[in-house]
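Nothing in this text is a laboratory measurement; each read-out follows from the coordinates by a stated rule. Bear in mind that the values here come from a model prediction, so they are computed numbers and not experimental data. Cβ atoms are built from the backbone, for glycine too; each structure is taken alone.
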Structure P
Amino acid sequence: MNLFQSDEYKRNQPLAFRLKPDTLSHFYGQEHILSKGKVLRELIEKDKIKSLILFGPPGTGKSLIAHIIAKKTKSKFYQLNAVISNVAELRELIKQARYQLVQNNTRTIIFIDEIHRFNKAQQDALLPSVESGEIILIGATTQNPFFYIIPALQSRSHIFEFKPLDNNALNSIFEYALKNKEKGLGSLNIKIASEIKERIVEKSGGDARKLLNILEMCVIIAQNNNKSKRIEITEKIVNEVLSQEYFLYDKRGDYHYDIISAFIKSLRGSDPDAAIYWLARMIAGGEDPRFIARRLVIFASEDIGNAYPLALVVAQACFEAVQHIGMPESQIILAQVTTFLATSPKSNASYLAINKALDDVNKGVILEVPQHLKDAHYKGAEKLEHGKDYKYPHNFEGHWVEQEYIPVKKKYYEPTDIGYEKKIKDLIRKHFIKGVKNESQNSINKCL
């Protein structure tokens, strides 16, 4: 018997590896791209895979989808890891793919894990074969592909974002692991209280791999501590396992999202000392300074916004400087901007506003553009400046005039009383009062 097919070998594999599903029936989460009728699910089920870029946090199912495709497809399937693969290996696979296509009319899928680690030259080597259809590329990455994947590959691929798993998906995976006798822990007599289970789910942070690793380690410790057939996972055991989980920083995934989350939350909480500590952890761990700088730019807009508009300018300057200067000097710039943003006034009003508006649009609230706001139009050969009855604000006192800008009045942006946003709020209130006065005067005039 092949050693790699033996029951003993399979039992010694990590639980997360053993539980890899071969079909979508036991894949949990990512309903936004994998529920019935969604594009990615249709491509998999009909074996019509096109070149794909799958990106998102670790443990959310990117590699699992590649594994399911490998089991489902009639195409040749090869897997590479960008950390250890090179251009010569790629070219050899492309050569084989070309032969299979010409001789057997068989497609070839090449799955490249951590594709963001391929440099531009390596990604360029893929481009001609992806474009010609000689290979179908599936790339998986924990990084934003719009920053790490060359535009030419982006435009020739379907890009799907994998999100951290919610509690429903994690609970389903947890139960599947406990009940599955062939691949999981179903043959063991495991006792675990619901509150202990909830704690493990919470600490996994949306990462199925981390969830299963924590569960497996708890089972191992419980087995060592208890010689009886019953395995009880206690709070003490969970605490022991979790105490080892968060010390290191792994820029390749395992602690990456925990530390950046702590960093952003410290900034949001206006604690410069905590933010600097988490920044130091990332720098010491070798994190890409461009990644940190991008998150600072996003934070400046999402969490500071119009309370201090200059914050976005400072963060953008940081991003530009980091790209041109590099490490180790960039850590000084990152530290300066981190402390600046941590101590800036905060408002997420703009962030909430766009989310409310998008929610309306996604629910089908599609409003007609008022006639007087429509684009310039023509009457014969004469171009008219604006739609009929449009009032040009600059022609009025204070450069403001009351008129309809949306057919159904909506309140999306609600400025706070913090920082510069208080001035914005006062200006909106001033216009509102002026509009009410005008409306009242119009009503009086009609009566007269």
Structure Q
Amino acid sequence: MARILIVDDEPSVRDSLGRIVEREGHDVALAADLRTGRRLLAESAFDLLLTDIRLGDGSGLDLVAAARQASPALRIVAMTAFGSVDLAVEAMRRGADDFIEKPFQPDVLRRRLERVLEPVRLAGRVARLERENQVLREEAFESAPDDALVGVSPGMALVRDRIERVAPTSASVLVRGETGTGKELVARTLHRLGPRAVGPFVAFNGGAVAEGLAESELFGHEKGAFTGADRRRVGRFELADGGTLFLDEVGELAPALQVKLLRVLQERRFERVGGTATVEVDVRVVAATHRDLEQWVRDGRFREDLYYRLNVVTIEVPPLRDRPDDVPVLAELFLARYGTRPGAPRPQLTADSLAALQSRPWPGNVRELENTLHRACILARGDRLTVEDLDLRDPAAASAEAATGDLRAILARVERDLLERAMREHGGNLSAAGRALGVERNLLRYKLRKHGLRS
């Protein structure tokens, strides 16, 4: 489909031309005089200008010359009922690509337009290829779809069940969970299991892009929209057309951008920055956040209408500390990924090192566990990964090292006292003491060993 501007001061000719062109599947704008034609060319981008030579308020040749100077890629066809060789030559000299004498038959016009628009069609195919290449470049990643949701815990079983039920639909999904829990992997699984799997998966991180650039990243911009915009840029929404757009850290979006995002979700259309042409897209949106969006709505930091538009279905990804039974499964996955070395067996965890991994609270969640095992596979001297190879340090102890010696001793003493009291009050029962302290059984066992206490 091409965008075509028709400029003619005869209403019957102008309207009939518009109907012919629209029947060919093109987007048409009509102008009755030179002034309106100039204004429309300045406000919007067109692929073809079809203009009469004799207009009521001036010469179409002047419009041809101005349009050619402003847009070298624009295709231009001049029309007149007073055809002559000299007039045709002058129109071509001013920048027209073709010249048509009126009256003309519709099939003649269609053939001429088809010939003139052939470079536009070629440019469109090139643009689509460039968009596809951009998606492939931006979305290239080491994919292992089945590892996104590995785990035997009830929490992960609930996540998998929710995904299986919502994936076949086009409903917007809000994925919630702490940093590093795998929210993007949940979004990729939704995409892979849904009807849009053949389309692109495009990710955008609202917390990783400067506020001034976020709108251009999402919606694209036209050439000259701002300093440095030397060419048109296609935004993430347009790149994701027919597929899924993953909006990570959606709570970080600026209020002005939240307004525009709400409109796109409602109408599935937008304008690029600096442009007036409307772009329509068919995109499924999966958003993610680690923020308490309900509180942010109450505080006025996030739009309530946008929150409900995004939150059609919620998927909660539990933190790793709440599912220690998943740690051995994830550890095996990461050892298989990073522990393969030519001529050497894959490293294995010792019983003590596995217990240490399960007892750790993992503030960085699955991402921290992956990095820990990746580092251990690189630095390990043998095929058995010990606790020393894992280089684990308790987060509270690591923080205390940065404090004064007195503060470190105070914190250690307070922690030991709490452990002793809980164990004493619950008769040495690890599960009961852990519930009282709000920690998992494995973490409690690790803390007891650290302070030299016995259960």
Item to complete: Name the one structure among P, Q that P(r) over Cα pairs in 10 Å bins from 0, in percent, for residues 117-228 alone of 11, 31, 19, 20, 15, 4, 0 was derived from.
Response: P
Worksheet item: Between structures P, Q, where is distance in nm of label points 7 Å out along Cα→Cβ at positions 149 and 429 highest?
Response: P
Discussion item. Starting from the value 3.9: which structure in P, Q was distance in nm of label points 7 Å out along Cα→Cβ at positions 37 and 389 calculated from?
Written reply: P
Worksheet item: To which of P, Q does the computed value 1.06 (Rg/Rh (Cα atoms, Kirkwood Rh)) belong?
Response: P
